[in-house]
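A.B. asks: The following blocks contain the structures, represented as structure tokens.
Every read-out reported here was derived from the displayed coordinates using simple, explicitly stated rules and does not represent laboratory data. The shown structure was predicted, so the numbers you read here are calculated from the model rather than taken from an experiment. Cβ atoms are built from the backbone, for glycine too; each structure is taken alone.
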Structure 1
């Protein structure tokens, strides 16, 4: 069982996104990679290469500041776990600044609320150590 965050977890998540018909439908039109960053103690991150409902790959960053991505989402480990476990809606988390859009367009993100929920449902299929 992979640890969150880790390269192994991110790779399994990418695989699960590609199996999700709901995500494939909801994310049509989304063509930008997203860098997911865990803030606080050990700052880590992974970039998902997302394109029209598919995940085309993962990049892992021990130092997420080295990554270049058009969209960057940041949260503490606890907030990420609450989102992944479905305890916190990702769009609500953005509005409450628990999930911070550090780079990218809010208006673009808000056009894909169902894709965000499908991403959370899919993340729940990847076990966490």
Structure 2
């Protein structure tokens, strides 16, 4: 199956050797995504809800670039630095996935790349077979 790498334009992709997303056939895998912009500025500092919302908006763009959408997401993985903020994270997750209801995992991690980052999210999507893959 052909492989298509999707880039966000971040300089970190080349430095670390990864892609924002990868599409293989009907499968789309979006890499761990944080609330930082292409210049490294973290959005929503101190606010897990705002960071999660910003992240899911970034993921939505990557999915569109891959020919997919949030409706195709079957799995989300959320890595938080403080599990006591799970309700704020869940609130934002629910706003995007209320009717989609992907399988979801949330775990607490010791740290992310920056102290300002409270959450990192990755998703997997499967594009419905339309015969045009």
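A.B. asks: Thinking only about percent of Cα pairs over 19 Å apart, which of 1, 2 has the largest value?
C.D. replies: Between 1, 2, the highest calculated value is found for 2.
A.B. asks: Once distance in nm of label points 7 Å out along Cα→Cβ at positions 30 and 78 is calculated for every structure in 1, 2, which label goes with the largest value?
C.D. replies: Top value of distance in nm of label points 7 Å out along Cα→Cβ at positions 30 and 78 goes to structure 1.
A.B. asks: Where does the value -10500 come from, among 1, 2, when helix-only ellipticity at 222 nm (-39500 (n - 2.57) for each DSSP H run of 4 or more, over all residues; to 500) is the thing being computed?
C.D. replies: Comparing all candidates, it corresponds to 1.
A.B. asks: Using FRET efficiency 1/(1 + (r/R0)^6) of positions 14 and 102 (r between Cβ atoms, R0 = 30 Å, to 0.05) for the comparison, can you identify which of 1, 2 gives the largest number?
C.D. replies: When FRET efficiency 1/(1 + (r/R0)^6) of positions 14 and 102 (r between Cβ atoms, R0 = 30 Å, to 0.05) is computed for each of 1, 2, structure 1 gives the biggest number.
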